[in-house]
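Structures follow.
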Structure 1
Amino acid sequence: MEKILIIDDEAAICSSLTFALEDNFAVKSTTDPLQALVWVKEEKFDICLLDLKIGQYNGIEILMELKSIQKDLLVIIMTAYGTISSSVEAIKKGAYTYLTKPLNKEGLYSIIEQALKYQKLNRQVEYLSKELENKYGYEGIIGKSPLMKNVFNLIEKLKDVDTNVVVIGESGTGKELVARAIHYSGKRKTDPFVAVNCAAIPENLLESELFGYKKGAFSGAASDQIGKFQYANHGTIFLDEIGDMPMPLQAKLLRVLQQKQVIPLGSNDPIELNLRVIAATNKDLKKAVEEGVFRQDLYFRLNVVEMYLPPLREKPQDLPLLFQHFIQNYNAELNKDIRGLSEEAQECLLQYQYPGNIRELANIIEYAMLMAESSYIQVTNLPLEVQKKSSIATFSYNQNPIESLVGLSIDKVERLLIEATLSRNEGQRKKTAKILGISERGLRNKIAKYKLNE
């Protein structure tokens with residue numbers, strides 16, 4: 001229920017307005033502007049009806065104080081002394097609109113309804129703007145493998161329904177990215193998407209973070225706090241690492257999902273919920289249920305549809321697409337002009353297993369682009385850990401480099417040798433040609449053949 005604050009120096013007007021509005025709104029009224037400022041500091045209001053002249057106080061000054069405390073509070077100025085100049089000044093100082101007494105009940109309701117619609121739109125725009133400002137490890141879902149096509153098909157089927165979903169996948173596979181894709185491509189896309197990492201928040205804070213609390217609910221609760229469920233209302237809440245949620249809190253979450261209501265700590269008034277729930281985990285929840293560390297009833301409540309996100313090692317067909325995707329992204333971010341990977345660097349990356357999945361791949365590409373000195377990323381630009389685990393580059397680290405070259409073609413060995421020698425000599429071709437025992441012209445031909453100068 002939206003909250004309205006009434007500030008007027010006439011107690012009779014406060015009473016009549018409260019009587020007119022209290023059936024549809026939570027209303028507080030006062031003749032003391034200082035008391036009103038205290039209330040606004042302690043709890044969140046949606047609209048304030050403010051008299052322009054309140055005894056010795058100037059309503060414009062009170063307006064400015066209110067807006068400094070709560071920026072998105074919509075203030076409607078009321079006065080019996082309306083003039084064009086005072087109207088313009090009030091709006092310049094942040095008032096939503098300006099009404100002249102005596103107030104018409106139907107007109108007041110109409111203005112309040114318009115103000116609330118305006119406020120909701122503003123909050124949505126502000127939220128989406130913040131989302132765009134946030135930096136994520138990667139953007140978009142890239143893939144052409146059959147496993148990823150299955151993911152895309154499932155997103156398409158789920159985007160416009162409210163069925164609960166559990167996304168299963170190893171760390172770094174893009175579980176939150178998929179949850180966002182479901183939300184932003186579906187019917188709830190204009191409402192908030194709120195992500196909560198159940199493993200990152202301390203157990204003693206997780207309940208208040210999820211469900212909110214009232215002032216005085218516990219030591220340190222100096223004002224009301226909206227919980228993540230309430231903030232996500234009408235949108236989507238994403239419960240990441242749900243398998244790490246403590247058992248006592250699992251019971252409370254189950255109750256919220258069953259009743260579609262949340263009760264903030266310290267309150268007796270339930271808040272109705274209309275939202276979508278998407279959970280994610282890198283654990284085997286069935287096994288967790290068998291071991292008694294995850295509630296079976298919560299598992300069945302959440303796991304209506306299970307979506308599996310494959311690790312990178314299970315979809316090698318997608319790697320070249322991801323390489324190019326991240327190169328394009330980081331070219332813009334790092335102000336670079338990298339055209340791609342050398343043949344050997346790509347082979348090295350294709351052999352790597354990526355225990356950190358897409359998140360690790362993004363970091364590897366960013367590192368390599370920072371190290372690259374030409375238009376193409378070379379093997380030597382890759383992190384040492386990646387080079388060591390690839391047969392393409394192991395000759396640099398093995399105690400017996402000859403054995404590590406077995407299985408490679410003559411051309412690949414020659415390319416590796418030229419590339420490594422050029423790198424050791426910091427690109428000096430004359431010195432490199434001398435070490436290799438070939439002419440500078442011969443070296444130029446080899447460099448052109450293996451595209452080492454691109």
Structure 2
Amino acid sequence: MARENKPRIVIAGAGHGGLIAGRILARAGFPVEIIEKSNRGNLGWDWEDNFNLTAFKATGSPLPPASQYYDTPRYTFVSPDLSTRITASHPPERREICMERKTLIEKLILEAESAGVALAFNTLVEGPIIEKGAVTGVDTNAGPVHGDIIIDSAGIDSPVRLGLPNDYRVVKEMGRGHVFHTYRAYHERTLKDPVKESTFNVHLRFNGMLGITWYRPVPGCIDILAGQIHPFPKNGLEGIVNAMNDVYNDIGKEVLRGGGITRIPVRRPLPLFVGNGYAAVGDAACMTVPITGSGIEISMRAGALLARTIIKQSVNDDPRKVESLWKYQVQFTKEMGSILHGIDYLKSYILSLSLEKINFVFRKRLITAGELSSFMVGSGIQMGAWALIQKLIKGFSKLGFLLDLKRAVDTVSRVQKLAASIPRTHDGIEISKWANAIQEHFDPLEQSMQ
């Protein structure tokens with residue numbers, strides 16, 4: 001099919017998933033335009049990100065030069081009372097790397113441009129164009145841009161998603177516990193003595209906050225992250241940084257890079273993220289590891305899945321139809337989304353626990369280093385019979401709580417299986433039943449997050 005006869009693709013936002021999808025579609029002969037509000041030099045946060053190296057091969061992107069990345073240090077998980085630390089290694093198949101976000105974004109932009117994608121920077125997407133109840137383009141501050149398929153890569157507060165017709169039934173607003181208000185900055189290091197740059201300490205519920213913090217020395221500074229489900233109160237962030245400095249004694253007040261607070265989705269993927277002429281990818285569809293908000297690898301893989309679905313559906317069907325785009329959501333859920341549902345449940349359960357119970361879990365080693373590592377990188381957690389017996393022995397003094405923990409882990413498995421049972425064809429009634437059955441498991445936990 002000639003390029004002029006193929007559906008025109010308009011991508012809102014130069015996110016990782018959108019850039020991957022655009023490059024694959026353009027190489028397949030589709031006309032593709034990406035509209036991005038920022039200028040090219042300001043794309044991407046000024047920090048490093050951790051993700052799996054296999055994301056490049058899976059999406060057809062060449063490996064970057066080895067000088068542009070390094071292996072992520074082992075995670076050391078720290079209990080809320082600071083008394084217990086559990087260090088975990090990454091499984092070989094889950095090798096994580098650290099890479100500058102801006103470097104990665106520029107790499108993906110260059111690949112998209114070489115494939116023939118047109119990129120419009122400094123252009124603000126203001127919302128979707130709706131004609132006869134369907135999405136047919138986007139409004140921008142430079143005028144309307146029409147397309148046959150609109151790929152939403154515009155982030156958690158995407159104006160495209162927020163402006164969709166109600167009958168698309170795509171979730172617009174985030175609920176309780178679905179967002180981390182996240183501070184990330186590189187602070188000066190006040191001590192001059194050598195530091196182990198292999199240190200990567202992850203604190204659960206540090207200083208009582210409902211979220212995580214981390215402390216990671218990098219050359220010349222300290223990488224600090226603090227994320228919680230509630231907005232930071234006035235002076236609250238300063239108090240957290242000061243409290244972290246009380247622990248480590250080398251965190252200066254001067255911010256060398258990063259800084260500021262951003263909103264990151266930390267929930268399972270949206271129950272519906274496609275519609276007629278519309279498909280979301282990345283943060284716009286809440287495609288992140290729910291405990292950390294990390295989503296680069298997931299977004300890249302999702303972008304490739306979406307592009308390949310559109311290409312396949314273009315052969316014998318109309319790729320603009322929701323029935324065609326639904327196949328993308330089904331495939332994503334089978335490959336990645338179901339596990340993210342389980343992690344979201346476990347995250348919600350942990351945030352509902354008292355500090356005393358979390359400290360007990362750490363102190364008695366009721367959760368292993370491998371389980372914690374899997375939790376961080378987006379793998380599932382299960383508790384077999386032998387593992388349960390070992391934990392019963394360790395945690396006998398709080399048997400009731402341990403059995404409750406076992407039920408929670410079992411529910412993780414049920415939620416994952418339920419998510420994987422996503423209807424294979426687009427049927428509004430069946431999709432609603434499926435989504436409601438999943439939500440029933442989350443309601444008690446989400447209501448407990450105050």
Structure 3
Amino acid sequence: MRPITFVHAADLHLDAASGGLGADMPPAFAERLHSATFVALDRLVALCLAEQADFLVLAGDVYNHEDGSLRAQIALRDACARLDAAGIPVFIAHGNHDPLSSRIASLVMPSGTVVFGEDVSVHPVVRDGETIALVHGISHASTRETRNLARRFARTADACPQVGVLHCTIGTADGEQRYAPCTVEDLASTGLDYWALGHIHLRQVLCETPRVVYPGSTQGLHIGEEGDHGCTLVRVDAAGGIVLEERPLGPIRWQAVPVDIGPLAATHGTSSQDASPTNAPRLATAASAAALTDVDGLVARTVRAIEEAAAEAHAGCTGMVIRLVFEGRGPLDRLLRRPADASDLLDLLRGEVADLTPPCWVKDMEMHTRPDVDMDAMLRRDDLLGATLRNATEALQSPDGMSGARTALAALYEHHAARKALPPLDEATLAALIADAGTLCLDLLESD
């Protein structure tokens with residue numbers, strides 16, 4: 001069997017708007033962000049050409065039908081034409097954001113491009129008169145494909161590598177938004193060698209035999225899609241062994257950057273004691289004298305953290321969108337929680353990092369800090385603040401207390417309008433709300 005090389009990409013979302021950004025972003029950076037999905041597409045084509053790939057598979061959501069972007073579909077057609085000119089076929093399976101019904105019929109794809117239809121079809125990849133691979137695929141006919149499409153695939157008798165292309169949800173990976181749902185067992189039962197999946201934007205290898213792969217999106221679209229994004233380069237050797245290489249493509253990297261306001265030693269590795277949002281929330285205890293006490297020190301530490309994050313970006317990164325996550329315990333907690341001071345700090349930090357390499361834009365800040373107080377002493381106080389903090393502590397430590405807090409918040413979290421904006425009220429969110437309520441009471445009831 002002849003070795004083959006192919007590229008697997010999905011979820012390009014060409015011309016899609018990035019989420020959660022305000023109007024105050026500099027125009028030059030905004031344009032760089034807007035063009036990022038197209039830059040990723042250009043890099044995808046360049047990779048196929050440089051690697052002399054035998055074919056490219058695109059596993060759905062190449063563009064967003066709801067955006068109605070003619071530019072996106074023309075860019076896709078032109079990219080396929082470049083590959084067609086080099087003798088590299090492209091296989092496209094449409095997904096929930098770009099169903100077959102959304103294609104502009106007057107845009108004719110190159111002859112070397114296969115667009116899968118509503119039923120599974122199988123197409124050979126031929127080199128020098130030899131069929132070196134078979135590519136199976138199916139597209140979503142509509143935006144709400146709920147059928148298990150994986151069960152329609154079946155291996156042929158041919159001995160060459162056989163690849164399945166499908167935009168789908170495996171198991172419960174997508175919560176309530178499940179499109180073409182199936183299981184790994186459904187995929188394995190078809191006998192295909194490699195499953196080129198799309199829909200999940202973070203890279204995942206779900207099974208080794210057969211190889212079941214989500215390559216992730218080619219470009220992150222919001223802060224929930226952190227890190228490098230790109231595609232998967234697949235090499236199949238003469239014995240059928242498969243080697244995967246993750247290749248970054250996206251020019252813009254989204255990144256949450258933690259900054260600890262507590263002791264400096266805690267900024268390397270774990271954050272200081274109980275303030276990290278990744279740990280179970282607690283009310284703060286005694287503070288260290290080594291914690292930051294001035295804004296200049298906070299700015300310097302924050303800039304260093306952003307510089308370290310920027311250094312981790314791949315060589316093709318041309319910009320970073322940053323969310324700062326302040327955590328730890330120290331005297332600056334109160335300043336960070338005052339909206340006017342936090343807004344001024346955000347403006348200052350944006351100016352400090354705008355000229356880094358790559359350029360960085362701080363989109364927002366999250367506060368998970370705790371006050372610099374002796375909480376044990378506060379809890380012993382015989383006044384309203386002491387009673388309030390004891391109630392919060394008991395609620396965090398008691399199932400009944402957590403249940404009572406959940407009941408108190410039910411009217412808000414179950415409101416039809418609020419449900420669209422608020423995250424699910426899981427145990428971690430509920431505990432964080434109780435801890436934050438204790439900190440807020442401390443701010444309001446304890447004078448400077």
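Every number here is computed from the coordinates shown, using simple stated rules; none is lab data. All figures in this text were calculated on a predicted structure; none of them were measured in a lab.
For this structure, a couple of remarks:
- Among 1, 2, 3, structure where mean projected area of the Cα convex hull in nm² as derived comes to 21.8: 2
- Source structure of the calculated read-out (helix-only ellipticity at 222 nm (-39500 (n - 2.57) for each DSSP H run of 4 or more, over all residues; to 500), -9500) within 1, 2, 3: 3.
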